Structure P
Amino acid sequence: MQDWHNPVLIRKHFDNESQAKEFKIKYGNKHYEIVSWKVALSMGLKDWFNKKPNHRHPITKLSKYNFPSTVKTQLQKQIFRHNSRKKLKKKKRVPMLNYKIIKEILDQKEMLFFVRLRKYSSYYKAYSEPVKGFNEFKKEYDYPYDIVNLSAIYLCLKKYYDLGVYDPALVSIYIYEIFKEKVIKWRYIADMSHKDEEEIKVEFLARGFIDKKDCDLDEDGAWVESIYIKPTLVYPETPWFHHVDHGVYDHSVFELQVLVGIQGYTRARQPC
């Protein structure tokens, strides 16, 4: 659309619309519009001057794939393109998740699923021993509280259910979004199980806790810290305790304890 009186078609084929939009943002400008081939035909657009390969518009020579920094050689790029297309084709074949499909996956027995999920009430190793869907969960949620719930759902689904063509991580997220209250109700019971304190420490560190002596703490403030673990570990986020600080920080110290802690091994440290 450089010349509004004489627009031309620059042929660049993309795998989907989102890929075309990303390409336009990266390489294009306001003069470029994305159109499907059917629209281009109906508009009667003429092709850009293109008698020989070296006459092609410069933008068409740019790759539509966002190669990682580790992909450098021609063979590596070829493998990356092949895997990208393979994932796209597989994704197109998978029907959209909905409540009806979730019920079919759970064999129309929702309560049985929650009874099975209760077996994971003492589960806590979501960060130190991540499931395959861990990265997908982190895209949607920020704190261990939700990631642990999602990981427990994931493990329960993998053990008891046939998910067919569906990604267990996406099914876990969908279940958590529509049944969050029930998931919390059935998972969070009094946990009296014995845990290895070294494993607890590893999990705390994986969740982002740091050694208390390495943390610049305000003695008049509040924080979340581990108990029964040596050395004491602290979560490096400042919460509020007094209502005068409400709004200054994202969470109260008690909310943060729930979001980042391990049941029975964390406490909310209040100002003296």
Structure Q
Amino acid sequence: MASWPCPWLDSFLESVQEEYKQEPPQWTLVEPEKETYAYIFRVGNQEDPFDTLGLKKDCVMLLKRKQATLYRCVCPLGEILLVSINKDPTKQTWNVWWRCIRLLLSNKKKVNARIVLFGHPQQRIAPTRREPIQEAHVNGGATYPCDETAIVIYRKEEITRVLVHELFHASCSDPYEHTTPHIEADTEAWAELTLCAMAAKGSKESFLRHMNKQIKWSVNQAAYIQQHHGVDSEKDYAWRYLVGRLSVWESLGIPIPRAPSNPTNPKSLRFTICEPDDI
């Protein structure tokens, strides 16, 4: 498989290789205290301009009815609070999330992350044709720039990808000279590069295989929503995530194939073709 003319690629993959030379961060599951439940209820019931479907509130309601479980996972790097509705997280899942935190916050002298995950099963489904794609169709989480203590994610679908995306914001890596749509496009482009690199554990051959598959998915998806949902420019909300990333990859020297003239319906607005289980 041919490599890409990207001078940054080797050092990028080396950082991921170094992460996987180490054991995962040591973490422990502890029984949530009353204060933890109170914090989750407060966060879940806060008004959120990004969570327009009220997914956090749904999770909190299910937790109060004992139809969901609250997990508290602590580590020297901070804590992860997870409201799980259907399936208990595996040891591998916790390992992956802590690896993401250690890798992406390595520029900070002291890491004290607080991640809140609401595992709502609502998937990213497109509206009917010719209808605009809005926040409700794609959003999955939010945080404040340079603040790893305020990351909140509210969909189970692509939860690791969204975590990586928000950790980039928390690491102060945003290109602040750009507009918000371009900042989000840049962040999402790097989030997907990182997810594929972690799936490959830093192996270039495996990374290229994962990423080329992801690019093919993204090109078709972007072409489809441009044709059938009118996503023409950064003024359209979905552009920042589903179209803008292609321009970022191209600016990094990554070859992007021509968009198909008759794209197939991806039947999903999830950003990635798969969520690797082995990262």
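Please treat every number below as a calculation from the coordinates, not as lab data. Since the model is a prediction, treat every value here as computed from it, not as a measurement. Cβ atoms are built from the backbone, for glycine too; each structure is taken alone.
Starting from the value 10.9: which structure in P, Q was mean projected area of the Cα convex hull in nm², for residues 19-178 alone calculated from? Provide the component values of the computation, followed by the final result.
Working: P: 14.5; Q: 10.9.
Answer for the origin of the read-out: Q.
Could you tell me which structure in P, Q was used to calculate distance in nm of label points 7 Å out along Cα→Cβ at positions 131 and 163 as 0.7? Each step should come with its number before you reach the end.
Working: P: 0.7; Q: 3.2.
Comparing all candidates, it corresponds to P.
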Using mean count of other Cβ atoms within 10 Å over residues 139-146 as the calculated read-out, with 18.4 as its value, let me know the right label among P, Q. Q
Answer label among P, Q for the case where Rg/Rh (Cα atoms, Kirkwood Rh), for residues 27-74 alone, calculated from the coordinates, equals 1.01: Q
If distance in nm of label points 7 Å out along Cα→Cβ at positions 3 and 259 is calculated from each of P, Q, which structure is the one that comes out at 5.7? P
Taking relative contact order in percent (Cα under 8 Å, 6 or more apart) as the quantity of interest, name the structure among P, Q where it is greatest. Q
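Suppose you compute mean projected area of the Cα convex hull in nm² for every structure in P, Q: which one lands on 14.7?
Numbers: P: 22.6; Q: 14.7.
Working through the options, I get structure Q.
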